[in-house]
Structure I
Amino acid sequence: MILVTGSAGHLGEALMRTLRAEHREARGLDLKPSPFTDCVGSICDRDLVKHCMRGVRAVLHAATLHKPHVATHARREFVDTNVVGTLVLLEEAVAAGADAFIFTSTTSAFGSALTPAPDAAAAWVTEDVRPIPRNIYGVTKAAAEDVCELFSRGERLPVIVLRTSRFFPEADDDAAIRDRYELANVQANEMLHRRVDIEDVVAAHLLALERAPAIGFARYVISATTPFTRDDLGELRRDAPAVVHRLFPDCRALYSARKWTLFPRIDRVYVNQRARVELGWRPRYDFPHVLDRLRAGEDFRSPLARQIGSKGYHANRFFEEGPYPVA
């Protein structure tokens, strides 16, 4: 049995859908009822977690408070959910004799480390970059990662931390980006350096389940495979379209046909090489795939991404700033 936390959310539902399609036993836990939630309640409720952990051999821990909740939830709620809730799950996983624990973290944990100085090249972001969280979301996700590592070392619980880049379908949380670019244009651009399709995220989680006992503990960046190299970083910060057009000559025409534009500058590039080597992860959705789908006149998102659609982050989905409570 596999326990999936956050089963009513984007990733939790994707994991539950995939596990069920593969006829694997899975139990969903979430605060919200849903067709994919078997246990309704908080991951901080130890009695509930203990009950849900019966017969469980592995945990896919996707439940979290996200960055868009920073304006609507107290810092203490972030600590309770993201840190204490993770601790409760780890303790009960050990008590249940689980063989693997996969923690869904975020590239937001890198925080200020992602923003280079104004005259510097774009950041080349690997697992070796030291996180400098810039808000309570990043702080609590980084802290939860450390708790996971503590349990792996001290309790011999195999744990894999997956720092996922953007896979949400909602519009960007930056109002300037929303005003300037069509949603599909933004997300196509991001596949170059800071986005991943949810189908590939699910694949990474399931591979991590298989590999965790042999690995013991590790952190991996989970993002679409970038076409860039370190040699491109200086020019990406000055003139990103020049780099993209050199690598993909037909991008200009494909984008022009849709009145799309590339970002003028790119300030960070997420690098997934370690996950590809150590997990055997082979993400299918990247920028060449985007261009292939544009040529065919088709949606570049995976069938799973389209099936799940947009969920939002709040019960009230009609803030002045679209899906976000603040600019």
Structure II
Amino acid sequence: MRDPLFKTRITEMLGIRHPILCGGMGPGVSDATYVAAVVNAGGMGFIVASGFADAGAFRDELRRCRALTGGKGFGVNLYISGQPEAFDRLRAQVDILAEEGVLCVETSGGSPEHILPVLRDAGIKVLHKVPAIRYARSAARLGVDAVIVVGNDCGGHPGTYGISSMVQAAQAPQEIDLPIVIGGGIGTGRQLAATLAMGADAILMGSRMLVCEELWIHRNYKNRLVQSDGTHSVIVKTALRQHHRVLNNESAQAVAALDAAGASDFELYRPHVMGSLTTQAYRTGESARGMLDYGPSIVFADAVKPVDAIFDEILDDAQQALERIGQLRHPT
């Protein structure tokens, strides 16, 4: 694990060496093995709770992660659905987090207001993820501990406003008096240095980490990502206003055709967006079907490597960026 290069409100809050967070990458993808590798490299990762329908399996995964980290703190991603049937499962998962002493959560989707009291009582830090500053303001008023703001470059769900990470990285620290994490299109140390220079406290990465060795997804798919230049990215489900940035494969093209036709019935989309297709693609390496989160920062994923090697490259790059800025200062 590298020595710290930066000290920010996020590194202090979470007790981590580096201001690098690796967000939850879909149900079942960010598991204990991957999250522990991120934590052991000095960052913070998040097990995706929605990947566990069974409470016992979820608890076992948390305990496995704690064992793999040697007792260090780690995080869990909680997706807050608007579906009534999802609330009971979410509340049960929150109770398990409290019982197992999880350090922090990355909440996304709907407002975390109804679960904040339980999380606060358990001493769990809440980092709420939003796609625009207007939502960050609302989260700050609720009393979350930090906000994660993702721009239009992010793989997964960039929201409907289409605002770039570059703009939001500069705007968020001016308007939100909380620790700020910026995500979307980030995969280098020079971006880390620039984000901190604009007033943020950490970066969040997703797509960039898809090629790490510790992820269980098929090596053939990782190799495809390594060979990609980041341009095979498309936003679909726009007609439903559920924007999703994914790999431009057969499923994405079918959904894009429905968007173009203005389809508003989700049942027309269902055959193309089922989570089972995504899981199958990751397991087999056959990526023609499924909604596969894919952001342009894939261009920085130049090889399949362990998490700690990726972190080392990012920190070396950040150091070089700092030195370059120093060299550019006009002599006085």
Quiz item: Suppose you compute distance in nm of label points 7 Å out along Cα→Cβ at positions 21 and 101 for every structure in I, II: which one lands on 2.3?
Solution: II
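Given structures I, II, which gives the highest value for distance in nm of label points 7 Å out along Cα→Cβ at positions 13 and 173?
Details: I: 2.0; II: 1.4.
Comparing I, II, the top value of distance in nm of label points 7 Å out along Cα→Cβ at positions 13 and 173 belongs to I.
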Exercise. Output the label of whichever structure in I, II has the greatest value of distance in nm of label points 7 Å out along Cα→Cβ at positions 237 and 253.
Key: I
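Rank structures I, II by mean count of other Cβ atoms within 10 Å over residues 157-164 and report only the one at the top, that is, the highest.
Numbers: I: 24.8; II: 17.1.
Biggest value here belongs to I.
For which of the structures I, II does the calculation of Cα Rg over 2.2 N^0.38 Å, for residues 53-164 alone return 1.15?
Answer by label: I.
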Quiz item: Given structures I, II, which gives the highest value for FRET efficiency 1/(1 + (r/R0)^6) of positions 77 and 125 (r between Cβ atoms, R0 = 25 Å, to 0.05)?
Solution: II
Quiz prompt | Given 33, 21, 20 for semi-axes √(5λ) of the Cα gyration tensor in Å, calculated: source structure among I, II | solution = I
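If you work out distance in nm of label points 7 Å out along Cα→Cβ at positions 37 and 141 for I, II, which one comes out largest? Display every interim value, and only then the final one.
Numbers: I: 2.2; II: 4.2.
Structure II comes out on top.
Bear in mind that the values in this text are calculations on the coordinates, not laboratory data. These numbers were taken from a predicted model, which means no experiment stands behind them. Cβ atoms are built from the backbone, for glycine too; each structure is taken alone.
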